[in-house]
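Heads up, there are several structures right after this.
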Structure 1
Amino acid sequence: MWYLLPRNFDWYESLPLHLCDLAAWVAPLALLTQLRWLRSLLYFWGIGLSTQAFFTPVVEGGYGHFSYWLFFVGHLHIVGSAVYDVVVLGYRPRLRDWGVVTLLSLAWIVPVTVFNVLMDVNYGYTGNTAPGGTTLIDYLGPWPWRIGTIVLGSQVLFAAVFVPWVVVGRRRRRYTPS
C-alpha cells in the first residue's frame with residue numbers, strides 16, 4: 001500500500017503485479033483458509049520463486065530506506081509463511097499441485113506480459129526493460145525470449161522444491177515395516 005500513496009507512486013513499480021506482490025496476499029489466505037490450491041501457490045511461489053529475491057534483490061537504497069525494509073520483510077513473510085505451512089501445518093506438495101500452480105502461473109504471466117508491452121513497464125520481469133543494477137534477469141537472454149526462459153526456469157525451480165518430497169515418499173515406503 002505504501003507504493004500506492006501519491007508521493008511514492010511510480011507506474012514502473014507501484015502496481016501490485018509482481019508475482020511476489022500476489023504471493024504476499026496468497027500467504028495469509030492460504031494459512032487461514034487451508035485451501036489446497038492456495039497452499040500450493042504459497043509453497044511453489046514462496047519457496048520456489050520468492051527465495052530468489054534474497055539471491056538477486058532488486059531494491060533501491062540501503063538499510064536507511066523504507067523501501068529496503070519493505071522488500072526484505074515482504075519476501076521473508078512469503079517464504080516464512082510457506083515454511084510454516086510445511087513444518088507446522090504439514091503441507092506436502094503433490095504432482096497435481098505442481099500442475100495447478102503451473103497453470104495459475106501462466107494465467108498470471110500472460111496478462112502481465114500484455115500489460116508490460118502496452119504500458120512499457122516490467123512487472124514480473126517480462127517487459128522489454130531491465131531492472132536497475134545487475135540481477136539474474138540480465139542472464140536470461142534478450143526480450144522477448146527472456147519470457148520463455150523465465151517460464152522454463154520457474155519449472156526448474158518448481159521441480160527443485162518438489163523432487164525432495166518424491167524422495168522422502170519413496171524412502172518412507174521402502175523403510176516402512178511390514
Structure 2
Amino acid sequence: MRRAIAGHDDADVPCGSCVGCCSSSQFVLIGPDEDDALAHIPPELLFPAPRKPTYVLMGYDEQGRCPMLGEHGCSIYAHRPRTCRTYDCRVLAAAGVADRVDDKPLIVAQAMRWRFELGSANDRVLQHAVVAAASYLERRRAELPGDVAPLTTTHVAVAAVMVHDLFLQHGDEPSPEQVTARLRTR
C-alpha cells in the first residue's frame with residue numbers, strides 16, 4: 001500500500017467482482033504524463049482539473065459509474081489511469097476511517113470487510129501509528145496549509161499512511177509543520 005501511494009507500484013488489491021470504486025461517483029485524476037491512458041479515453045470525457053493546471057479529470061455517468069466501466073469490468077484496464085492503478089480501499093480500514101465515509105456506500109461496504117492479520121507486536125505498533133495519524137489529520141486539518149490538508153476521508157487515510165512514521169518517532173504528536181513537510185515530499 002505504501003509503495004502504491006508513493007507511486008512506486010500499482011496497488012495489488014484482490015477486488016474480485018467488486019467495482020465499488022468504479023461505481024461511486026468518483027472523479028479520476030489523470031496526469032499530463034499518462035499518455036497511454038489519455039490515448040484510450042475519449043477527449044469529450046475529460047475536463048481540466050481545478051488547481052492542477054496540467055491535469056484533467058474524468059467524471060462519471062448519471063448512475064455514478066465510470067464511463068470506462070463496461071459490462072465485464074474496466075474497458076481500458078490495461079491502459080487505466082494511475083489513480084485507478086493505485087486506488088486501494090483497504091487504506092480506509094487500515095486508517096480506521098472506513099465508517100466515516102458517508103457518501104460512498106459501495107466502497108465503505110467493501111472496506112469494512114477487510115481484516116488485517118497483526119501477528120507481531122511491530123505490526124500492531126504500525127497499525128496504531130496509522131490510526132493515530134488519521135485521527136490527528138481529522139482533528140487538525142484546519143492547521144494544515146490548503147495544498148496538503150486532506151479534503152476527503154480517503155485523503156485522510158492516504159495521508160495517514162504517508163505520515164504514520166512521524167507518530168512512531170515522537171512521544172508527542174508531531175507539529176503541523178512536520179506533517180506538512182512530510183506530505184509535501186510525496
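When helix-only ellipticity at 222 nm (-39500 (n - 2.57) for each DSSP H run of 4 or more, over all residues; to 500) is computed across structures 1, 2, the figure -10000 traces back to 2.
Assuming 11.3 is mean projected area of the Cα convex hull in nm² as calculated from a single structure, say which of 1, 2 it is. Only structure 2 yields this read-out.
Here distance in nm of label points 7 Å out along Cα→Cβ at positions 72 and 120 was derived from just one of the structures 1, 2, and that gives 3.5; the source is 1.
The numbers here are math on the coordinates, done by the rules we state, and not lab data. On a predicted model such as this, the values are computed, not experimentally measured, just so you know. Cβ atoms are built from the backbone, for glycine too; each structure is taken alone.
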